[in-house]
Structure I
Amino acid sequence: MSFATRIATAEDIPAIAALMDRAIAELQRAYLSDTEIAASRNSMGLDTQLIADGTYVVVEEAGRIVGCGGWSWRATLYGGDHNPALRNAAPLDPAKDAARIRAMYTDPDYVRRGIGRMVLAANEASATAAGFCRAELMATLAGEPLYLACGYEPIERVEKMSDGGVPVPGVKMGKTLTG
């Protein structure tokens, strides 16, 4: 098996959206009820600003996108295009703010193969090269074990990640980046 990481393009959007849909539906089952999974779509999903900014990567195997995720120098911590209430395009200051690790997903057929770590490492390196010394993210309960294993520490547990009616828990996490 050979995985390759590259910067995502607008042409990748349909494949990324399909991967996200499968990951949201399948990988949270051990942590959330069906109702919570449905509600989680309000706070998760594709943020095309990351693709436009050139800070979103995909991992491919034989031309198939099997993982994705990005980082941002903008204030938005999480949320997709469909939820403008969660978005804030204000630029961050690398001298005092943490880069945002955003929208990480692995194809359910490819979990436990190091793809999440590949995406995270690529984004941490890029954020570090841009001058950021710290990264923060909002983890789903399904993603929390990966981030803990990669050195992220919980900052705050939230009961409700979105403005929808059904509460969906998450964990704001952070890490000091090293060059």
Structure II
Amino acid sequence: MGVSIRAYARSRGVSHVAVLKAAKSGRIPLEADGSIDPEKADAAWERSTDPGKAKGTARPAPEAMKPVPEAALGSVRETLKEQGLPASGNVTFVQARTAHEIAKAHLARLRLQRMKGELVDRARTTALVFRLAREERDAWSVWPARIAALMAAELGQDAHTMQKVLETYVRAHLAELAEVAPDFR
């Protein structure tokens, strides 16, 4: 024998609107006459309710919960330390939520900076620096050939010898510069 929606709501400790929504969405069965069989409805309610979203229900026992990977806990601790907040050995839910909110705020700030044009793409920047360095190297590589004759005439030396000496020193200097690797971190 079934009970009314309001009576079932009182026995569950929820509003009659919550019971109506559950019945309308098919989470709990209704009898043919529109009443509710409490045993069937309770079983269906438990099967279809997310325990994390249910009000007034106890949390699952710690042994029933999935373990959190150490990498995630380390990330939470690191985020909290970066902000000068305490990061104890055992991470609490509040600490994890705080770290999550901090990370969301950082991400939002980065998106805003990118939209404003204050941030540049690392790959594009690396390509640009490489292109500029190559252009600079090429300009210096041809410089001895352009200037050697002028310097030789000014110093009263052989132009060919002057060009060879300049090329030797310019190439040595360019080799030193090539050892510098830009790091955009």
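Nothing in this text is a laboratory measurement; each read-out follows from the coordinates by a stated rule. Just so it is clear, the model here is predicted, and its values are computed rather than measured. Cβ atoms are built from the backbone, for glycine too; each structure is taken alone.
If FRET efficiency 1/(1 + (r/R0)^6) of positions 81 and 161 (r between Cβ atoms, R0 = 41 Å, to 0.05) is calculated from each of I, II, which structure is the one that comes out at 0.05?
Working: I: 1.00; II: 0.05.
This value belongs to structure II.
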If distance in nm of label points 7 Å out along Cα→Cβ at positions 33 and 153 is computed and equals 11.8, the structure in I, II: II
One of I, II was used to compute helix-only ellipticity at 222 nm (-39500 (n - 2.57) for each DSSP H run of 4 or more, over all residues; to 500), and the result was -8000. Which label is that? I
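Starting from the value 21.9: which structure in I, II was mean count of other Cβ atoms within 10 Å over residues 137-144 calculated from?
On the way: I: 21.9; II: 13.1.
This figure was derived from I.
Given a computed value of 36.6, 120 for Rg and Dmax of the Cα atoms in Å, which structure among I, II does it belong to?
Details: I: 14.9, 42; II: 36.6, 120.
Considering all the candidates, the number was obtained from II.
Matching task: 22 is the computed value of relative contact order in percent (Cα under 8 Å, 6 or more apart). Pick the structure from I, II.
On the way: I: 22; II: 10.
Matching structure: I.
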Consider the structures I, II: one of them gives 14.1 for mean count of other Cβ atoms within 10 Å over residues 97-104 as calculated from the coordinates. Say which. II
